[in-house]
Structure 1
Amino acid sequence: MAIFDQRDPSRLVQQRSKTVGWLMLAFTAVLAVGLAALPAPYVIDNPGPTYDTLGVVETSEGDYELIEISGQETFDTTGELRLTTVTRSGNPESLPGWIDVISGWFDPTSTVIPVDVAYPPGVTVEGNREAARLEMERSQQESVAAAFTFAGIPYSSFLVVSQALEGGPSEGVLLPGDVIEEAAGETITNVTQLREVIARSGVGTPLSLVVVRDGSSAELEIIPRMSEGPERMPMIGILVSGSYEFPIDVQIAIENVGGPSAGLMFALGVVEKLEREDITGGLVVAGTGTISAEGDVGSIGGIRHKMYGAKTDGASVFLAPAGNCGDLSGHVPEGLTVIPVETLADAVSALRAVNQGGTIPSCP
C-alpha cells in the first residue's frame with residue numbers, strides 16, 4: 001500500500017521545485033526567442049484587403065475612382081464589386097521566423113509554402129515583383145477588352161514583348177517593344193492565344209514567330225522548354241503585355257496589388273458602369289479569377305484566403321473560377337455563397353439569378 005503525505009513538503013524541496021520551475025521557464029523563453037529569430041525556409045500567405053471596383057481608392061496621388069470611364073455614359077450602382085487579394089509574409093531575402101511558421105500551420109486562414117515553391121530558383125524577388133506588376137497591367141487591359149467584348153464595343157489589339165527573361169529561350173532573340181504578329185503561322189492578338197500556341201508546339205521543337213521591330217517585320221525561331229515551379233508547361237521565357245486601342249478611355253487606379261487574378265472583378269466593374277441595369281442589386285459581391293479578352297475566366301491561387309478576406313469585408317456572394325472548385329471543399333466561410341463561373345457572361349447571369357431568386361450554379 002502506498003501512503004501519500006498530505007502535509008506541505010519541506011522548505012528545501014520547495015526551494016528546489018521553484019528553482020527547477022524558473023530554470024524550465026527561462027529555457028522555454030530562450031527557446032522561443034531562438035525560434036522566433038531563426039529564419040524558416042517558408043513564406044506565409046494570409047487574407048489580404050479587398051477593394052470595391054465601383055468605389056473610390058486611395059493612391060499616392062490622391063483619391064480616385066478605382067475605375068473611371070471617359071467618353072461614354074455611365075450608370076450608378078447600389079452594390080459593391082470587391083476584388084480580393086492575398087498578403088504574403090516573407091521572401092528569399094527576408095524569411096519569417098519559426099514561431100510565425102508554426103502558427104501558420106495551425107491557422108485555417110493561413111497557408112505555409114516552401115520558399116523555393118513560392119519563388120522558383122533563378123527568379124529574384126525584384127524580378128518576381130516586376131512580373132506581378134506587368135501581370136496586373138495586362139490584367140487591367142484584358143479586363144477592359146473582355147467588358148467591351150461583352151458589351152459589343154469593337155476595339156483592336158496586339159501583343160508586345162516587355163522583357164525576355166535572363167537565361168530563357170528568348171534571351172537575345174526577342175527584344176522589349178517587339179510586337180508579336182504570328183506564332184506557328186497563327187495570327188496572335190492576345191496572351192491567351194500565344195500560350196495556347198506554345199503549349200501545342202511543345203518543347204524541343206523550334207517555334208516560328210513573326211514580329212514587328214522598329215517598323216519592320218522579322219521572322220524568328222525559338223525553342224520552347226518546360227517552365228519551373230509546381231505547374232510546369234512549355235514556355236519561351238518572355239513577359240508580354242496586351243496592348244489595345246479602345247474607342248472609350250478606361251482608367252484603373254490601384255496600387256500595391258500585383259498579378260492577374262483581379263481580372264474578373266475589373267471586367268465586372270466596367271460592365272456594371274456601362275450597363276443601365278444594376279447588376280449587383282445592392283449586394284456586396286466579391287470574387288477572383290483571371291480573364292481573357294474573350295471573357296474566359298481562369299483559375300488562380302490563394303482562393304481560400306480570398307474567401308476569408310471577402311467575408312471579413314462584408315461580402316455575401318463570392319464569384320470563383322470554376323477551375324478552382326476542387327480547392328473550395330471544406331474551406332468556404334459560413335454565410336458566404338460561392339458561385340463558380342467559367343466566363344464573364346456566366347458571372348453576369350449568376351448575379352441576375354441571385355437578385356431574381358433564380359437557380360444559381362454550384363460546384364459539384
Structure 2
Amino acid sequence: MFDYAERRTRLSDRMRAARVDALFLGLSADLEYLTGVERGIPFFGQSSYAHGWVAGAFFRPDADPVFVLPRMVELFDLPVRPDGEIVVVNETDDGSAVFERVASGLGVAGTVAVGDRVWAETTLALGRIFGLERLRTGSSLVNELRRVKAPDELEAMGRACRTVERTMAEVAPHVLPGVTMADLRDEVELQLRLAGSRTPSFATHIFTGTGTDSLDSGEDTAREPVADGMTVLFDFGGVVDGYCSDFGRTVVVGEPRAEVTHAYEAMLAAAEAGRAACRPGALAREVNAACRAPIEDAGLGEHFRHRMGHGIGLDVHERPFLSTEDETPLQAGMTFTDEPSIIVPASFGIRIENIVVCADGGARVLNDYSNDLVANA
C-alpha cells in the first residue's frame with residue numbers, strides 16, 4: 001500500500017547528510033514506516049521471546065535492510081515478508097554471536113545511529129561491536145521523514161478518523177443519568193472495532209472532568225453512575241493501516257449550565273484560533289499560544305492545563321509538539337491534534353479534539369464530526 005522503497009531512499013539522503021553510516025531500529029513505528037513490518041497490538045505488560053533483544057533491522061544508505069529476528073518473530077509476526085535479508089536467530093543459537101556476525105559484516109566504518117526504542121541490551125551490544133564513541137541516537141532521522149505526511153498517509157488517517165466518528169455517533173446517545181464511565185468505555189471500544197479500527201490507539205479515557213472527585217474510566221469511580229447536569233469528556237482513538245486517530249468531544253447530561261456554555265464557546269474559539277495559526281513557517285509554540293489566547297481572554301486560562309496538541313501519525317504522539325517549549329517551524333503536511341480543554345475543579349470539564357493538517361491559510365481539519373456541544377436532555 002505504501003511506497004517503502006521511496007521512504008528508504010529519503011532515509012539514505014538524510015543519513016548521508018548526517019554522516020551516519022548505519023542505523024539500527026528495533027520493532028517500532030519507525031521500522032514499520034520504512035519496511036511495512038507491523039508492530040503488534042500493544043497490551044499490558046511485555047511479550048518476550050528468546051533472544052528478543054536482537055529483533056530489528058540495520059539500514060545503510062542505498063542498501064536493502066538487513067533484519068535480525070528471533071525465530072518466533074519471523075514465524076508469527078511477518079505475514080508479509082519485507083524487502084531485504086532476514087537473519088533468523090533460533091532459540092538454541094548464540095544470539096550475541098549471530099548479532100555480532102551480522103553487524104560486523106555490514107562493513108560500517110563510521111557513525112552508527114540507534115533507534116530510541118531499542119533495548120538497552122542491544123545498545124550495549126552495538127557499543128561493544130562498533131565502540132560506544134561511534135554511537136548516536138537515531139530516531140530523529142526517521143521522525144523528520146515521518147513529520148510531513150504524504151497523501152496516502154493522510155487518507156489512512158482520515159479512515160482512522162471515520163472509525164472514531166462512527167463510534168461517537170453510536171455512543172453519545174447513551175450518556176444519560178445512571179450510565180457509568182466503565183459502561184461508556186466498553187461501548188466505545190466495541191464500536192471502534194465494529195467501525196473498522198484494528199485497536200484503540202491508546203487507553204480509552206472517559207471522565208467527568210471535575211478534578212479529584214471526577215468519575216473516571218481509569219479510576220475506582222469507573223462504576224459510579226453519572227448524574228443529571230454532569231459533563232462527560234471523551235478521549236479515544238482508532239487505528240487503520242497502522243495510522244492513528246485521537247479524538248475528543250463533550251456530552252452534557254441534561255441541560256448545560258450557563259458557565260458551561262460560556263466556557264464551551266471560549267474553547268471552540270481556542271480550537272479555531274489554533275487551527276488558523278497552524279500554517280507553514282509558524283513556530284510550534286506560536287500555534288500553542290494562539291490556541292490559549294481565547295481561553296485566557298475569557299478568564300479561564302488557569303483551567304487549560306496542557307498543550308494545544310502533538311504530532312500524530314503512526315504513533316499517537318509524535319514530534320513536534322504544539323507546546324510552549326517547541327521551536328519547530330511547521331511545514332505543510334504536518335499533522336497535529338487540536339485539543340483545548342477547560343477543567344474547573346469541583347465544577348465541570350469540557351474538551352474537544354480534532355486532527356488538523358498544517359496548510360497555507362490555516363490547517364485543514366481531517367474530522368467531519370460536529371464540534372457542537374451535545375446535550376442529552
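Bear in mind these aren't lab numbers, they're just calculated from the coordinates by the rules spelled out. The structure presented is a predicted model; accordingly, all values stated were derived computationally and were not measured. Cβ atoms are built from the backbone, for glycine too; each structure is taken alone.
Assuming 0.30 is FRET efficiency 1/(1 + (r/R0)^6) of positions 144 and 224 (r between Cβ atoms, R0 = 25 Å, to 0.05) as calculated from a single structure, say which of 1, 2 it is.
1
Compare mean count of other Cβ atoms within 10 Å over residues 304-311 across structures 1, 2 and report the one with the greatest value.
1
When mean projected area of the Cα convex hull in nm² is calculated, the result is 19.3; to which of the structures 1, 2 does this value belong?
Only one of 1, 2 returns 19.3 for mean projected area of the Cα convex hull in nm², namely 2.
Kindly point out which one of 1, 2 the value 21 was derived from, the read-out being relative contact order in percent (Cα under 8 Å, 6 or more apart).
Of the structures listed, the value fits 1.
Taking FRET efficiency 1/(1 + (r/R0)^6) of positions 24 and 280 (r between Cβ atoms, R0 = 41 Å, to 0.05) as the quantity of interest, name the structure among 1, 2 where it is greatest.
2
When you work out Rg/Rh (Cα atoms, Kirkwood Rh), for residues 48-199 alone for each of the structures 1, 2, which one comes out largest?
Evaluating Rg/Rh (Cα atoms, Kirkwood Rh), for residues 48-199 alone on every structure, the highest lands on 2.
Given that distance in nm of label points 7 Å out along Cα→Cβ at positions 208 and 328, derived from a single structure, equals 4.4, which label among 1, 2 identifies that structure?
Checking each candidate, the match is 1.
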